[in-house]
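Engineer: Structures are listed in the sections that come next.
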Structure I
């Protein structure tokens, strides 16, 4: 049975909507992530920020001291921790997702990276091949 918790990064970096754009850029660069989930006090995901969004914010005159809540994307794709493998693969492929926040009841539990999913699939294929031989 597929368990999404086995392939997500549970120690994902995140920040609150009151954090500044400058803090967000630093955290994104330091974390090596492609997205930064924006969470409320209960760790519920309320938005995301990406490199592209930080660049667009700078290009539109936003300052490093402006809060992320003013420019975060609130219409984002997120996965529930109970999603099945086929549903996860389908959405990653069809929606061209590179990294997605994963939640349990809306609360952030980690981030799914497309590379981690591919690694999981390769391990699964290897295990299946070993069982046949």
Structure II
């Protein structure tokens, strides 16, 4: 590799680093962001906090948990294991399933897509967390 190619690669990396560090600083602590994600998901799906935290597996409760997991995965940088632990000590496969199912349903269900867009917008406004993952 020539010096000119190395310099070009360095410039590209510097631009990427500048873009990555230009993100606004999160305005709330992580624990508060977790609670906000939980509350917004419960509100959007019509589920109580008690149901959300229980072992209940009804469709609406399961979708509320999945939306919360997806929000946390996309916006906080938490690992699947951490997200699963936060949601009742479940295995990381549960979070993986959630982050895959939410986009599938979003692409097929207009009402769900609109709800999810509102929830994500509210999450960003309330926490200052911007998406880190798609």
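Laboratory data are not the source of any read-out in this text; all were calculated from the coordinates shown. Since this is a predicted model, take the numbers as computed values, not measurements.
Engineer: Of the structures labelled I, II, one was used to calculate helix-only ellipticity at 222 nm (-39500 (n - 2.57) for each DSSP H run of 4 or more, over all residues; to 500), giving -11500. Name it.
Structural biologist: Structure I accounts for this read-out.
Engineer: When Cα Rg over 2.2 N^0.38 Å, for residues 71-118 alone is computed for each of I, II, which one produces 1.11?
Structural biologist: I
Engineer: Let me ask something else about it. State the single structure among I, II that was used to calculate Cα extents along the principal axes in Å, giving 60, 27, 25.
Structural biologist: Checking each candidate, the match is I.
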